[in-house]
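Undergrad: There are structures below to look over.
What follows draws every value from the coordinates through simple rules; no lab data is involved. Small disclaimer: the values here were computed from a predicted structure and weren't measured. Cβ atoms are built from the backbone, for glycine too; each structure is taken alone.
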Structure 1
Amino acid sequence: MAVAEVTDATFESDVLRSERPVIVDFWAPWCGPCRRISPILEEMSEEREDVRFVKINVDDNPATAMNYSISSIPTIARFEEGKVTQQAIGALPRNQLSSQLGL
């Protein structure tokens with residue numbers, strides 16, 4: 001399952017109201033580390049049916065990024081029942097990313 005794109009307008013329905021955990025990649029197209037981590041998240045999304053993976057472009061969707069005080073990208077956050085439960089910042093190796101996100 002591919003990493004879906006969400007927006008400020010769809011964030012509540014796609015992430016906050018999700019019945020299963022959602023991994024959100026806060027990213028921007030100009031961000032080199034964001035591009036490095038993207039294939040890792042794609043891989044993980046194909047392996048995990050129990051968790052949804054999405055990404056949100058912070059340049060195009062500043063309201064959501066500000067709402068969650070995203071000051072560094074990439075920031076990858078795990079949301080459960082509408083709340084951030086775990087978070088990883090930076091282009092981390094897959095094993096560290098999995099560990100920090102509880103995957």
Structure 2
Amino acid sequence: MVADDLFKALADPTRRTIIDELAEKSGQTLFEICSRLSMKHRLGISRQAVSQHLAVLEAAGLVETRREGRYKFHDLNTAPLRQITERWLGPPAPSGPEENTP
């Protein structure tokens with residue numbers, strides 16, 4: 001994963017909306033994503049434009065695709081986001097009882 005690709009992918013508000021939709025419901029087809037963008041977010045965007053946005057997200061590692069028969073499903077991959085946050089914030093602290101700090 002290249003950080004530049006990740007930041008480029010996240011820079012566009014439409015791509016962030018697509019990520020939001022895949023976070024809410026992973027495994028969507030292009031048709032489902034287009035429908036949700038149109039109906040829920042009132043985005044008048046062509047299937048070709050959504051497909052291009054998905055290609056950028058896939059190149060950044062944020063979206064993975066799988067084929068089942070003639071359908072292509074898009075799944076959100078949060079690993080690149082975790083990697084970039086760990087780069088600056090460090091690995092997540094082990095879970096356990098919270099300490100009371102003054």
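Undergrad: Which of 1, 2 yields 19, 17, 5 for semi-axes √(5λ) of the Cα gyration tensor in Å, for residues 6-61 alone, as computed?
TA: Going label by label, the one that fits is 1.
Undergrad: If you rank structures 1, 2 by volume of the Cα convex hull per residue in Å³, which sits at the top with the largest value?
TA: Ranking 1, 2 on volume of the Cα convex hull per residue in Å³, first place is 2.
Undergrad: Suppose relative contact order in percent (Cα under 8 Å, 6 or more apart) works out to 36; of 1, 2, which structure was it derived from?
TA: For relative contact order in percent (Cα under 8 Å, 6 or more apart), the value 36 is produced by structure 1.
Undergrad: Tell me which structure, out of 1, 2, gives 1.00 once FRET efficiency 1/(1 + (r/R0)^6) of positions 38 and 94 (r between Cβ atoms, R0 = 25 Å, to 0.05) is calculated.
TA: 1
Undergrad: Assign the value -8000, calculated as helix-only ellipticity at 222 nm (-39500 (n - 2.57) for each DSSP H run of 4 or more, over all residues; to 500), to the correct structure from 1, 2.
TA: 1
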